[in-house]
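Pasting the structures here.
We did not get these values from a lab; they are worked out from the coordinates using the rules stated. What you see is a predicted model, and the numbers here were worked out from it, not measured in a lab. Cβ atoms are built from the backbone, for glycine too; each structure is taken alone.
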Structure I
Amino acid sequence: MVLSETMADWVDWDQAAYLLGLSLGAITPEVPFSKSKRIFWEDNPAGRGLHAALLALVEGGLLESRDDDEQFRWVATAKHLNEFD
């Protein structure tokens, strides 16, 4: 799954973390998001790490966030990092 495609629209932080985990291969797509929520709602290193990675992607300019609902989406104008002008 390509994160830039799966996060084209705003998603809540837990679903964004799930999609990031899928794109990294850390989460299997055979277990749906609805059955994977405990990874993000229980206090554990993997859930915290995926959330921190989302924030780092915001800082890096690849994702944008909305603070009201803590939602994330891919920055539509973001280029591939290896495409240089």
Structure II
Amino acid sequence: MAFDTAVNRICAVERAGRALGMFKTIYFQANDLRSALALYQGGTDPVFNAAFNTLFTNAERAELALMIGQLDTLLTDWAANHA
């Protein structure tokens, strides 16, 4: 019984510790999306833009830009209020 309790506590601590890692992953992946949007909008990589245009319709690209904008708002809030 004591062993089970210890194992359960250790597992709980590990899960709690992974939560911070998940937030960091979200933050870094969202920054990668920001960079991809800037690259696309900048038009400096025609191969990237051609691939993106092939994969997504105009409506889908607009939706993706909106979603990245929402992520940008979230990241700005995190940086301002939770750094």
Suppose Cα extents along the principal axes in Å works out to 62, 30, 21; of I, II, which structure was it derived from? II
As an exercise: helix-only ellipticity at 222 nm (-39500 (n - 2.57) for each DSSP H run of 4 or more, over all residues; to 500), calculated from one structure in I, II, equals -32000. Which structure is it? II
Consider the structures I, II: one of them gives 2.9 for distance in nm of label points 7 Å out along Cα→Cβ at positions 15 and 31 as calculated from the coordinates. Say which. II
Out of I, II, choose the structure whose coordinates give Cα Rg over 2.2 N^0.38 Å, for residues 7-54 alone equal to 1.02 when calculated. I
